[in-house]
Structure I
Amino acid sequence: MGIVHFGDSHLTSSDFVITGGGIVGLATALRLQSLHPGARISVLEKEPAVARHQSGRNSGVIHAGVYYAPGSHKARFCARGVSSTRAFCDEHGIPYRICGKLIVATDAAELERMGTLETRARANGIVIERLSGEEARRLEPNIKAVGALLSPTTGIVDYGRVAERMAELFRDRGGEIRLDTEVTGGAESEAGVRLETTAGEISAGKAVFCGGLHADRLARAFGASLDFRIVPFRGEYFAIKNQPEDLVQHLIYPVPDPARPFLGVHLTRKMNGGFTVGPNAVLAMAREGYTNGIISVKDLADSLSYRGFWKLMRRNAGAAAEELSASLVRQLYLRKVHKYCDRIRLQDLAPYRAGVRAQAVGADGRMIDDFVFVRTRHALHVCNAPSPAATSALPIAEHIVDELLA
């Protein structure tokens, strides 16, 4: 296909512009570049480097797709994302490891919920194996379990490194990445999209917004009507020290509690060796509030003035109080880990970087549990891309481009 130029030439500095240099934005840039190799494509990133937020601050898990509702974007894109992520890493020499995951039940109630999870995994076509407690402990002697599900295709990778390689490829093929360039406003017109940025005004025929923690603000700024708001939840991790390299061979996850909105604290192997435990989930005082000391009056007001937030808190008051207590008292955090691994001691927990989830919450107080894409006249906004967005980045990019050019 030949070059497609959108809009009048005197208005357009790019044919396509992508706001956000995370893994989804960069995968989208590569997809557009592969379909339109002669087009002028720019990626705008407000940080001095790519993948500074959710793409570089996560568990690094290549998810198999066990948890997601059959037929959802998450289920469909994750199923394709596992193979596409591995293929990308193989092609570009990025190390990864398919270590498998055990989802462990530690009591009768969790064992019952584990059965429901197994049914969902099979409905998604995921390879899954049910283990007895004895079989699970034989695989992982340092883990407590009365039963488990084994997901053999789950793996680990450094998604920051994947994103950096995507950026290199995009630049090498003629794409432009403008760092330290934040979108502050703009509008759509008949000709295309005009973006006001900290580096000046940019015009383009088509735009993709992968704004992550600021996705809802960007969408509204360009005329989208939304019935949800991004609420930031900090996920805190600890690195594990003083433990042997064979503490566990698999990733260890608890059976999720359907009464709680997140998956729970899990024990994860890392590509550079060692382990982490986490994340928990506490309200962040800023959309980029990676520590307790970072407070944004604007961001906090956005959360606290939103009726959907208070409905969410009422529905999850007990869980929210428990998460906050565990954040403040390390012994309570460790108690979550001791449910399945009591070898880890308080002195084994070392500081590790936190992440912040950009979670879309509806006006009814329910977390939106799927990827959300919103179209405007000349743009597509990625408004909700929580886990497994990193695993699913390449299939998500295909979907974005198909929608944008439809």
Structure II
Amino acid sequence: MTGASSTGPFRLSEKSLSLKPSATVAVTSRALELQRQGHDVISMSVGEPDFDTPPHVKEAAIRAIQSGKTKYTAVGGIPELREAISEKFRRENGLTYAPDSVTVTSGGKQALFNAFFALLNPGDEVLIPAPYWVSYPEMVALTGAVPVAVPTTPESGFMLDVDVLASKVTPRTRMIVLNSPGNPTGAVFTPEILQAVAELAQRHDLMIVTDEMYEHLVYDAAQVSIGTFAPDHTLTVNGASKAYAMTGWRIGYAGGPRGVIAAMNALQSQSTSNASSISQHAALAALVQHQETSQFIDMARRAYRQRRDTIVRGLNDMGLKTPPPQGAFYVMADTTPIHQDELEAARIILDEAQVAVVPGTDFAAPGQVRLSYATSMENIQEVLRRLGTVINR
């Protein structure tokens, strides 16, 4: 019965009931059950760095605790951090966002959530290149807006075709969501593609929300911020999670038109209030202590590149077609040689190889699974050995 619980008198909201259940829950639950039974399951499903947070960042957090910086902060973040983010955007991205055009959130996901609720009305359409991160369409749908997938292909390396994007524009289109480098594909859109998207947005007066969380994890391409082409039409979202190995610290941020940022802050004031004060001071150290942070990023990028090359070569050699990603730390592998259905392929890989992967179902990537190479080279080599055994069977 829509809107009601079958086990009690309370009624669930239409919005909560509209959330699509994850197609990966069964695979994840099975992996946990196998681990509880003592099986040696290797997880290739986790989307977070396996490196520890850099020492200078942890030390800044300890100093913040010891000096009593444990109180509420301004909703949009401490002034020092917003100034550092403003300078980071200028230095690394060529973007001019004043500190009052910057907001700090409890992770990048909250920045996106705030942005969608600040910008979208019921019935608006939002164009999202697919395969996409699973939360984009769900968050858009929660606002009452309509997510519209824009397909890309493995053969193109999941590059966005702007003509296909333009063909999806209707009078109801309000927004384009970009993620480059992308999760789950690792695609990095070229400057030419980004400029064409910016021109499309300006022509139709659309807002661009660009998620650049993986910007520092780029291997064979140039990372360009689309905001340099259409600053008045772009909200740039980023955070500390991936580049600085700070997933659990929950620090995201965004820069964009002042009015949008003000609306996002107003929404946040009525939900979470400020991000953790301790985490904000830790993120400040990551942004202002350039030498230590750059050394950490360079070390991580070298390791990810080596792991990427190993897993892409291994998967392709065994017949699981895998385009080489240009960024992030994921690969999308064609598992139709194992089974036509990606959920069943993931189950077989888990049961027979004891390797946990993410089926492409929720990414709008049928016939494919995502593997994260944010794990040790030893794990990657063992995963390839186990998958080879499954393929040979």
Structure III
Amino acid sequence: MRAEDILLWLSCSPGVGAVSVRKLHDHFGSWQRVWEADVSELQQGGVRIKSVRELASTRAQFDPVAMRKQFERDGIRYISQMDAEYPEMLRALYDPPAGLFVMGNLPKTGSHALAVVGARTLSAYGRLVTEKLVTELVQSGLTIVSGLARGIDTAAHGATLKAGGQTIAVLGSGLLQIYPRENMRLAHRIADGHGAVISEWAPLTPGRPQNFPIRNRIISGLTQATLVIEAGEKSGSLITADQALEQGRDVYAVPGPITSPMSIGTNRLIQHGAKPVLAASDILEDYELLCAASSSAITSSTISSTSDRQTLDPDAKLLLQILGHEEVHLDVLLHRTGMPQGALHTALLRLQLQGKIAALPGNRYLSILK
């Protein structure tokens, strides 16, 4: 039996995770010996008895050729640790997946990739920041890796597609059980020429709660660094940040209002040493991709922004002072500026056209990160 096929057998055996796979190889010394081991020998390899029974049951009816053909009918292929396409950075993990089930074309990662994660319930501020930062990062050549979850993950993948970039979605379920279901269309758009959707679990594996923290090590492991945009005090994205640090990767965080529950996690990360991100250049300067052209574009943008601020009329300057990165209602702006309603609407419209603020539902306004 080929080593690639033995890894496929292990990947398709329920309850046999990456740690068990590592233990088996460390104990037996080769994949062939793992394949040939009987039940008692497998148990001596440090695998739970339930998992040993699953291995024995799966092996009895395992047909790698038929299984691969079945996957191919669904547009899925399997990449084992033995394959050249297997991401090199994952090999360095303590518990790399035995293999990856892939839809689409897996972009090269490592020094050209950034993980973007955050809250599942994102604020208007989080959406604006995600779309702005990801667009600029993608335009500078970075591949965005995220988890296809609701909230920041969805916004990051969507902004990447809109900017014409490449993205990798790492699932906590099998590829034929995409979770959440409303992101199925997004997943197929990614796989259709814009990157890849991947999972370490067999295609029909449901999205169990325990799978998502486990898959986070792949999100961080595929990249040089992880950016957390919004995170509550106990957000799952903080697990990704912790795993990135354990893997020796960099962690970035976007600061947020201290009054926002969605910024507690990111502000704490910064407090504990994560690099604060106020602009895409804060990340790009740590990547080789910040070339002369990118630097020139950023410098030009900075000069332009500075010039714009210097030429703003007093009403616009006052509004920008009041509008931080929290949503402010029109009535509050009327009260705090003392401006006539017509003049206020004119000033707000001008700032929107200049791309400095965003109008939100319910007569609320928000300053856009610059």
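Read-outs: derived from the displayed coordinates by stated rules, not from any lab. The model shown is predicted, which means the values in this text are computed figures rather than measured ones. Cβ atoms are built from the backbone, for glycine too; each structure is taken alone.
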Which of I, II, III yields 4.1 [distance in nm of label points 7 Å out along Cα→Cβ at positions 175 and 263, calculated]: III
Among I, II, III, which structure scores highest (criterion: mean count of other Cβ atoms within 10 Å over residues 15-22): I
With helix-only ellipticity at 222 nm (-39500 (n - 2.57) for each DSSP H run of 4 or more, over all residues; to 500) derived as -9500, matching label from I, II, III: I
Which entry (I, II, III) yields the derived value 0.65 for FRET efficiency 1/(1 + (r/R0)^6) of positions 279 and 335 (r between Cβ atoms, R0 = 35 Å, to 0.05): III
